[in-house]
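What follows is a set of structures to go through.
Values in this text are rule-based calculations from the coordinates and carry no lab data. It should be emphasised that the depicted structure is a prediction, and the values quoted were computed from it without experimental measurement.
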Structure 1
Amino acid sequence: MTVALGIDTGGTYTDAVLVDHVSGQVLAKAKALTSYHDLSIGIGQALTRVFECATASVSPVDVGLVALSTTLATNAIVEGRGCSVCLLLIGYDSTLIRQYGFEHDLVTQDVVYLSGGHDGVGNQVEPLDEAAARKAILARLGRVDAFAVSGYFGVRNPAHELRIRAMIEELTAPEGQSVPVTCGHELTTHLNAVRRATTAALNARLIPLLRELIATVRFTLKKHGILAPLMIVKGDGSLVKADWAVQRPVETILSGPAASVVGARHLAGRRDVWTVDVGGTTTDIAALNDGRPRLNPEGAQVGEWQTMVQAVDVYTVGLGGDSQVCMDQRGWIAIGPNRVMPLCLLASLHPETLAELRRELNERKLNALASQFVMQVRQPTSAILEDEAELLRQLGNGPQSVSSLADKARYGSWVANQVARLESQRLVLRAGFTPTDALHVLGRFEHWNAEASRLGAMLLAKQFDLSPQVLCERVVSGVSDRVTTALVSKVLNDEVGLPDWEHEPSSSALLARAMGNVNQSDLGCAFKLNKPIVAIGAPVEAYLPRVAEQLHTELIIPDHADVANAVGAVAGGVVQQIEATLRPLSDDHHVRLHLPDAVFDFPSVEDGVAYAQRVVPVQLETLARNAGADQVQVQMIRVDQNAPTQGGWGEPIYLGTELTFTAVGRPSLAQPA
């Protein structure tokens, strides 16, 4: 039996599953808390537990494939982490970039503008200034970790990008291993020069981070006796070899949500559904159409950056089991978007915090900071303010309640601001009451210390003048209502536009009535979602039945829904694409074929298509096998673009042809020992 091992490093948990690669049956599953300061700890704990849980006689030597879905690239982009990058732009107009405020979109401040480039049909408009390029490269030896290169029309003719790449490799090689280079034409074939430069710079910036993660994972696997090839989930749900992913780490953004969609398809066995993944920090919503994840045609948006990376079209809401529950300015129950550690988990790790919760409960005066704790998670790597440093010193012995820190501080009201600043720098983690705590109080989820959840509910219920039971019921139903609202928003956004519920009273009134949240009204209405919901994550049994009821649709919670992301990591295939474009030349009836690495002219469209059909499948099969595929099949889709003549007289005007070649294969496996 050949076994596949799937690993998912999520925001709260690191999951591991063992899957029979032939039947797709889940043989064992396990969870461990994600260890942010050292991911190998959580991964190692999950691996140890999953082999202990295996009912069949499965050992590490039986593993023929390991696949990892990771939030590393997504989180690094959002948090602004990464290596130092020099971006070389060929044929870009620096004046226009500054005039339209595109400097920030270029990711790095180290930008060099070079003369050269091509026009929209691939003709050279100016020779490449190799002397300036050489000077810029040599000036940065030992000062930057990677280079990114983008030509204004580099996707129509990559010759100048390829020349710069060769120069960088030649000039940096004497320093040891050549510095990594990312070219814009490697990542996309679409126009939009600024966004392509953004994508190239982000990719270059991520290379060292992903290389470090992969080294960590391989070391951990080796310690457990696992020598199988390692693959990474891309943002479109497909798999690539780890070494391949290191060259294109930006393609792994949204890896986690993509794996969840693939896992939902595999576990539920349904091809046309909405998938809802309720995690610790976010809820991710995506559609499956004919068994394939719907991709975002605009490219993946991550934080403030709009990229040109093909990724699953995911609608994300800052709502999860670890969302902070508190009172908002209107006196209502607010759930999220801030993520905190649940009180039940905090008390499991630090039992001494129970005494502090009891002390706060016995206080006569109502304290808005009650039931909130803060703990240090890492040391600062740069200078911080003295009052923040003093706060970190107080956290040296373990978690402290925010209210006790305020009592000790000279200006107690400032403590909350100090904690918020340290949170933004990822130096501390806050703990507080969450939906997970509410489920512990209600007895619907029992994993950690329920007593801490109960004390937290009593403290928070005081603020709302409710019983703890009623408060927790409202928190759980509030999560369900937010998921329903998110699903309706996603469907409407795909079809007509994103609704603004807060500023559209009529729309929000209809939504409230459809969800059954209005008791007295002469108007009744209902929504019906026309596809089933596949719910994954833990514990979706508490939240999603109400959502399905409100939307009058079928709810599917498959077996092993709690580890669907890890299952999805090994359930995907290897997919590689090459897009070729044919464009008419203005001076005669010839056409130009634009391939990723070159351009060719032909006397007719059919000659160009025939040439592409001869050479591209061979290149693509090699590409797919290098990415880790076996049993490769290549297909081509052809789309001709024509414009009708005015009045319908005469032949349509030929505008061009798009050829999309797709190679699909199964991941290559190591043979069992």
Structure 2
Amino acid sequence: MTRLLIVVVSFLPAAALAQPPVSYRLSFPAPEHRWMQVEVTFPEVPPAPLEIRMSRSSPGRYALHEFAKNVYDVRVTDGSGKSLTPGRPNLHQWDVAGHDGTVRLSYKVFGDRVDGTYLAIDTTHAHINMPAALMWARGLERRPIAIRFEPPAGAAWRVATQLFPGPDARTFTAPNLQYLMDSPAEFSAFAERTFTVPDGARRPVFRIALHHRGSEAELDAYARDTEAIVREMKLVFGEFPAFENNTYTFLADYLPWASGDGMEHRNSTVLSSAGSLDRARAGLLGTVSHEFFHAWNVERIRPKSLEPFNFEDANVSGELWLAEGFTSYYGPLVLRRAGLTSVADYARSIGGTINAVVLSPGRHVRTAEEMSRFAPFVDAAAAIDRTNFDNTFISYYTWGAAIGLGLDLTLRDRSDGRVTLDHFMRALWQEFGKSGERVPGYVERPYTMADLKSVLARVAGDEAFARDFFARYIQGHDVVDYARLLAWAGLLVRPRRPGAPYIGDLDLQPAGDGLHVASLVPFDSPAYDAGLERDDIIVSLGGIRMTDGQDVESALRGRRPGEVVPVVFRRRGVETTGSVRLVEDPRVDVIPVEESGRTPSDAQRRFREEWLGSRVAAAALPAPGAAGGRRPDGRHAAETARLLNRTAR
């Protein structure tokens, strides 16, 4: 057992070194039936009843997932083999009294979902998220842990994980429960690629462990693209984190039966999708980029509200607009910098983000901070009752990405390009991430909202600016002037359908003798003001019978904003007549000015390159205080702002 602990000794306090490890053994007697056998030994426990728990939540998830529902055949003995009957104060806990100082537990756990949250077992692999699989004991959270993986009979499976290696290829350790629960594992005959990236005196190893059905050539191309992402991401922060074991692992399951997901962990990430490398690589790389950014942002630059992670309840944080949202901003941005997407593709993606936030009625209901705190209700949380979230909620991923875009461009604008969001993220890394990662599994210097505001004031050199930005855009309901800011980069924000009539963004499905309104009608839209709502059947619009979406276009063709159009709809068997006052379509597109037939100015080209160009190619970021001179021609900025103002609601 001493050999199992050698790899974690340097990270553990003296008190922890004196404690014997909790030991797990994972085996798979019948993988075809989707269950795993778990045996765990808790040695040298205090004489009081031992409270053994199954987690209710998982690192990186904010809602409850109630993993105890998949546990069965629980058996408990003491050190001598005497059978013990645990108490059950609730569905998640087993209280073991009358033990002799050792408690041994065995149980089966079912798992049949390949994603970042759950457990999946079949004859090809074990995809293990630890909170979905392993029981643990209150009071022993700081003890070291040993865990051994036993493959099914005849299976040549290997283990890919961020856990510390033990004395053989299937035995691993963790310094504490927090690290264990943040350490997923892929146990299979996976394909593998590795690469290294110099980082000062260090050369961290990046490992791709991929369970898929593709070719070696497809994996090689995926590995090259992943390396390009890793190299660009490093230059946002200036360095990599000090990965434990000097290794970061991408655990990928791209299988027809997998669910699309990505989940960050301290030195690894889980990536899953039903897509394949030959058909969906571009989309898969977006998740790679997002999750790798989390190695800094949230795994180490962590809000105090999430430290330490609570496995017994929902995890509520008002800072997810930064933890998840800024990560959602940088994911596509780094793909662009790495040359994996075009400027036009990137422009279209931010156009979608702007529309989602600017036009959402939810923006006027909750702030970005309040949307973040709403996460336990929406983060893969299960509910069977209907909600009005379409009108009252914007994803903190999306709104946070819009805030990140706005703050980045605002910093560049007000400093003439000398200060950017990269500088803000680097400052957070130096103050809270890098300085707080001394004990694996814990962040010793998590931040608060006040800390974020203080760092922004320091980076921007203006406390009033930082205070105003937070008050208006994070703890308020405003949005920045995207049209003016994007114009500096030669990106044009223009109406999607100038002068076109619009009744609202409705989900309409054919329903025999009409169109079924299949989702909530947006607040304050013409359709909402006309009295239409979800589950209504639109019978006619403007005197034209409705049978499919083309009929709506026919009814609106030739009409202008401001016109009033009669509508007939049926609600629960009762036919009603109303009227819709048309407005101009408020949606916008973002395009490079080249697509409008214009040529960007030299200043716009410089701005665009410094924002969207490769940092690897440029070799270094401009330091705060460097010479400016990046102000582009204001003619495009003024026209773009005018176009967006025309569509403001």
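Using log10 I(q)/I(0) by the Debye sum over Cα atoms at q = 0.10, 0.12, 0.15 Å⁻¹, for residues 35-290 alone as the calculated read-out, with -0.60, -0.81, -1.10 as its value, let me know the right label among 1, 2. Clearly, the read-out refers to 1.
When Cα extents along the principal axes in Å, for residues 67-130 alone is computed across structures 1, 2, the figure 43, 31, 22 traces back to 1. A value of 14.5, 43 was derived for Rg and Dmax of the Cα atoms in Å, for residues 155-250 alone; which structure in 1, 2 was it taken from? Comparing all candidates, it corresponds to 2.
To test your reading of the models, identify which of 1, 2 gives -11500 for helix-only ellipticity at 222 nm (-39500 (n - 2.57) for each DSSP H run of 4 or more, over all residues; to 500) when calculated. All intermediate terms of the calculation are to be shown ahead of the outcome.
Working: 1: -11500; 2: -8500.
This figure was derived from 1.
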